[in-house]
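I've put the structures underneath this note.
Readers should treat all values here as calculations from the given coordinates under stated rules, not as data from a laboratory. This is a predicted model, so every value here is computed, not measured. Cβ atoms are built from the backbone, for glycine too; each structure is taken alone.
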Structure I
């Protein structure tokens with residue numbers, strides 16, 4: 001009987017999940033829609049549905065579930081998976097012991113961490129960062145997530161906030177952030193920031209971030225300029241971290257990574273302009289390889305490697 005782990009990736013609009021082998025192969029995948037991802041009770045209903053689906057498929061295919069891992073927005077700490085800081089798009093999570101809840105539900109070893117962190121683990125182990133010692137991963141989506149791998153290991157820090165580049169100060173006394181600070185990088189480099197900048201340039205109010213990316217690919221000037229500004233902001237933000245850790249590689253994931261070079265080229269250019277020469281020399285910027293499955297794959301690998 002083949003062993004698999006359940007990987008769960010909780011987002012602001014859906015819960016993605018899958019059964020994943022220790023080599024990162026996805027044997028089964030699915031998603032629970034937005035109607036259940038509204039508050040703690042909704043997330044818990046979704047998790048019960050996920051567990052039921054995974055168990056049915058494992059039994060059907062003769063797979064043994066040996067671990068569970070979960071990535072979730074916010075700050076998670078300890079064996080209990082306690083939520084210290086929670087995302088504004090999912091209410092009522094602060095103080096929830098996610099690891100304890102999942103162990104009771106699944107009856108297997110469990111590990112929980114930040115969603116960007118587990119995506120970074122997947123990219124480092126089997127994706128674009130495989131074979132590199134020091135990697136900065138950024139996920140540019142609704143917000144801006146980050147993960148840092150040094151010496152092949154995730155950097156978490158005492159409270160699990162290592163690599164959280166989205167909340168580094170980008171503009172002092174800038175726009176207010178949901179966590180109480182001001183001028184955080186994600187307010188200037190994210191899907192929400194893209195929509196705001198596009199509208200400031202005269203773009204249509206009805207256009208979403210996805211629409212703007214599509215128009216930029218078609219050559220529309222306002223959309224291209226907005227993506228360029230987002231990219232330049234990203235490069236400047238990453239340069240500050242790169243001056244400290246001197247990475248081998250920067251991996252760009254998240255929904256806006258679909259823009260490809262329209263986002264990455266201006267990011268790489270501003271990165272090189274701002275970064276110390278020895279810190280930027282030879283640093284490659286690449287798009288993440290694992291797409292929207294990076295989170296669930298990384299969560300499963302986390303469960304296998306660190307589940308208790």
Structure II
């Protein structure tokens with residue numbers, strides 16, 4: 001809804017509607033001419049390690065939902081890290097600072113096993129729900145906390161719930177980030193542009209169709225009760241990968257330790273990796289490695 005000081009959108013001036021559109025835009029396409037090792041497709045597996053912050057960020061006290069978050073630590077992360085180790089695949093983990101402070105040994109294990117940890121807010125807050133100054137403080141505090149826990153300063157961000165405010169990009173620029181992975185303007189990497197100015201920040205785009213949560217998540221006390229058969233989810237992910245492979249582009253998949261790792265679902269990831277390996281010519285890499293490659297190829 002518009003507040004009392006903002007006219008209805010049909011009353012907006014061109015300056016207003018054009019300004020909103022142009023604040024953050026997709027700029028130069030950064031799909032490279034080639035991927036490392038002659039691969040025809042890059043695969044970016046990512047895991048949003050939300051754990052209990054899904055409940056905490058809304059001020060919740062549900063012991064049941066907090067225990068669901070703990071499943072991500074007790075069961076989900078060991079399964080994921082074990083699978084990645086067996087397959088010799090590097091992945092990216094986006095971690096709210098509160099998660100890292102609750103489970104510092106988990107984050108240190110992620111780094112020790114060669115994976116990347118990226119920013120994912122302080123307590124999985126919505127960026128558009130806090131003032132710009134508070135958002136800046138939370139992102140900087142989160143970067144400091146992750147560095148203190150792991151010894152590595154994050155170079156990328158995935159905003160919680162992919163919620164990107166009008167201030168987010170300028171904060172990312174101030175943080176000196178290499179990439180973002182929260183927006184939707186393409187299938188392949190592109191450069192972010194702020195108010196017409198190229199930023200040098202690489203966007204590794206996401207999409208809800210490549211996110212496990214939209215197919216399986218539910219909330220007992222709300223109307224959120226989707227459920228898609230695992231076979232159907234695998235088919236969607238496989239088709240998305242096959243399209244990226246045919247187009248010599250990027251396949252980026254978003255998963256959650258408390259969603260994908262149940263006994264009836266973990267096979268989706270296992271079989272998808274096997275399918276990609278069978279196709280051949282695939283580069284499995286962290287978001288940071290992919291962003292660095294496409295930025296170098298573009299001469300940015």
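Before moving on, here are some points about what is shown:
- Here the criterion is distance in nm of label points 7 Å out along Cα→Cβ at positions 24 and 64, and among I, II the highest value is seen for II.
- In this comparison of I, II, the computed figure 0.55 for FRET efficiency 1/(1 + (r/R0)^6) of positions 144 and 224 (r between Cβ atoms, R0 = 35 Å, to 0.05) is attributed to II.
- Among I, II, which structure scores highest (criterion: distance in nm of label points 7 Å out along Cα→Cβ at positions 32 and 264): II
- Each of I, II could give Cα extents along the principal axes in Å, but the derived value 52, 43, 36 comes from I.
- At a computed 28 (relative contact order in percent (Cα under 8 Å, 6 or more apart)), which of I, II: II
- Highest-scoring entry among I, II, by mean count of other Cβ atoms within 10 Å over residues 8-15, is I.
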